[in-house]
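Below, each structure is written out as structure tokens.
Please treat every number below as a calculation from the coordinates, not as lab data. As the structure is a prediction and not an experimental result, all values here were calculated from the model. Cβ atoms are built from the backbone, for glycine too; each structure is taken alone.
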Structure I
Amino acid sequence: MNYKLLQVPDRKLKPRQSGLTMVMDKGLSIREVEDMLSIASPHIDIVKLGWATSFVTPNLKQKVKVYQDAGVPVYFGGTLFEAFVVRNQFDDYRKLLDEYKLTHAEVSDGSVEMPHDMKLEFISTLAQQVTVLSEVGSKDEAKIIPPYKWIKLMNAELEAGSWKVIGEAREAGNVGLFRSSGEVRQGLVEEILTQVPVDKIIWEAPQKSQQVFFVQLMGANVNLGNIAPNEIIPLETIRLGLRGDTFGHFLNDKTKKKWKLGK
């Protein structure tokens with residue numbers, strides 16, 4: 001940090017298992033990646049090349065190498081994995097990971113109906129090759145998954161070899177964990193937390209109000225994903241109680257009382 005402030009929560013240091021910020025790259029140029037890393041690299045833990053944007057991104061190998069040279073793991077979105085699987089090209093997908101020297105991969109079933117046993121097999125197989133993140137939840141806003149099933153799916157995928165499970169929200173934050181308005185399904189989140197370790201979950205939270213909710217509920221070191229490049233530093237201020245939305249959250253009671261601050 002550039003200067004000292006008291007009553008600021010401790011942030012886990014990289015490489016970390018909690019407090020992760022997963023950034024969504026939806027088609028940044030190499031120069032934009034370099035600019036983003038120059039200012040926000042300390043706050044970026046992992047980058048997802050959204051859905052199947054990597055298929056049409058020019059100079060992809062050079063772009064991936066920029067991330068890798070900066071020590072920031074990068075991986076292809078789960079929709080690309082699904083696109084390979086439905087075309088019976090899983091082996092080609094595995095070769096692709098090696099070709100781009102990727103250390104992480106996402107397994108999802110948000111766009112296709114996939115038997116869960118099959119998904120678990122994909123996770124188990126890929127976990128022998130790379131670090132696996134698996135996504136739970138549907139991209140179909142009409143498909144409501146009950147909390148007990150979220151819990152069952154998440155725990156099974158962790159047991160199969162996932163490093164982290166991702167709570168689905170899409171890049172807009174309006175499905176899965178959230179209502180179409182972007183409002184958090186609070187009861188769902190709280191029930192998941194009774195059965196799944198908090199540090200094993202990455203909550204997709206592209207909207208500021210969603211980020212504030214998770215920080216207030218779980219603290220500065222909650223894992224958050226689908227963060228836009230221009231929201232990385234703003235998110236860090238939310239985590240530290242240095243933005244109006246969480247300004248009083250980490251201050252002690254004496255300070256709150258003196259300045260008549262709310263929670």
Structure II
Amino acid sequence: MENKTHLKISLIQYPVIWEDAVANHRYLDTLLHQHQTDLIVLPEMFASGFSMDVEKIGEPPFGPTFQWMAKKAKELNAAVAGSVSTYERNRYFNRFYFITPGQAVFIYDKKHLFSYGKEATVYSAGDQLSTIYFKGWKIRPIVCYDLRFPVWCRNTDQYDLLLCNASWPKARRDAWMTLLKARAIENMSFVAGVNRTGEDGYNLIYQGDSKMHNTLGEELVQINDHEEILQFEINKEEQDKTRKHFNFLNDQDEFTLVH
């Protein structure tokens with residue numbers, strides 16, 4: 001796989017159709033037709049919405065939505081990432097898939113389950129961090145509520161990009177925007193956050209506010225080539241120079257993470 005100092009990322013912010021994977025696949029087929037990018041990032045549970053009706057929306061590992069993602073990755077010559085309600089070993093997981101154009105697959109199961117929204121009553125938590133290697137970039141995936149937990153996100157292995165997909169309601173949008181910026185500053189990492197819009201089956205409203213921050217926490221200027229696609233290009237050489245100049249990561253506290 002080629003290494004790229006510049007990575008083009010597309011955050012797909014859209015009103016997820018409630019509990020209808022086929023309809024969401026069709027909507028995205030139209031939206032992403034011939035889209036040019038390196039990486040496409042979709043919201044949390046992009047095929048169903050953040051539903052707790054797991055018996056209705058849960059899919060087997062590498063099921064229909066995974067197959068749709070793999071097909072789009074090949075068609076568009078871009079990695080496709082997003083989370084899916086997944087049933088495995090008699091448990092349900094909020095599972096993040098990252099699929100490259102060459103069909104390499106990286107998996108992360110959401111660690112921090114949103115107890116306020118009853119997620120912990122129906123889903124099981126993952127217990128392993130995941131690192132994605134893509135075109136010379138080291139990427140750390142997290143899902144929604146994970147963003148609130150800085151120890152889980154701590155950059156102890158020099159990752160380049162923290163990738164967060166979410167279903168984050170408008171009522172807590174200030175927390176969403178503040179935490180994305182904080183994770184970028186403390187980890188000296190690019191941080192991309194993609195969130196849905198619209199209204200879900202629980203009558204919650206979603207503002208979107210998808211965005212990208214650079215190594216110093218500055219919000220990058222977005223290029224709107226479509227009202228629902230936010231596209232950014234990030235520069236690894238620039239990040240490396242900033243880290244070398246400030247050297248903040250070398251001064252961080254050591255700790256042992258207990259899962």
Given -11000 for helix-only ellipticity at 222 nm (-39500 (n - 2.57) for each DSSP H run of 4 or more, over all residues; to 500), calculated: source structure among I, II: I
Structure from which 119 was derived, volume of the Cα convex hull per residue in Å³, options I, II: II
Mean count of other Cβ atoms within 10 Å over residues 44-51 - highest-scoring structure of I, II: II
Structure responsible for -0.62, -0.95, -1.12, with log10 I(q)/I(0) by the Debye sum over Cα atoms at q = 0.18, 0.25, 0.30 Å⁻¹, for residues 124-179 alone calculated and labels I, II on offer: I
Top of I, II by distance in nm of label points 7 Å out along Cα→Cβ at positions 68 and 228, largest first: I
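Comparing mean count of other Cβ atoms within 10 Å over residues 84-91 across I, II, which is largest?
Details: I: 13.0; II: 17.5.
Once mean count of other Cβ atoms within 10 Å over residues 84-91 is worked out for each structure, II has the highest.
Quick one: distance in nm of label points 7 Å out along Cα→Cβ at positions 12 and 156 came out at 3.4 when computed from one of I, II, so which one is it? Write down the numbers at each step before the final one.
On the way: I: 2.6; II: 3.4.
Here the read-out was taken from II.
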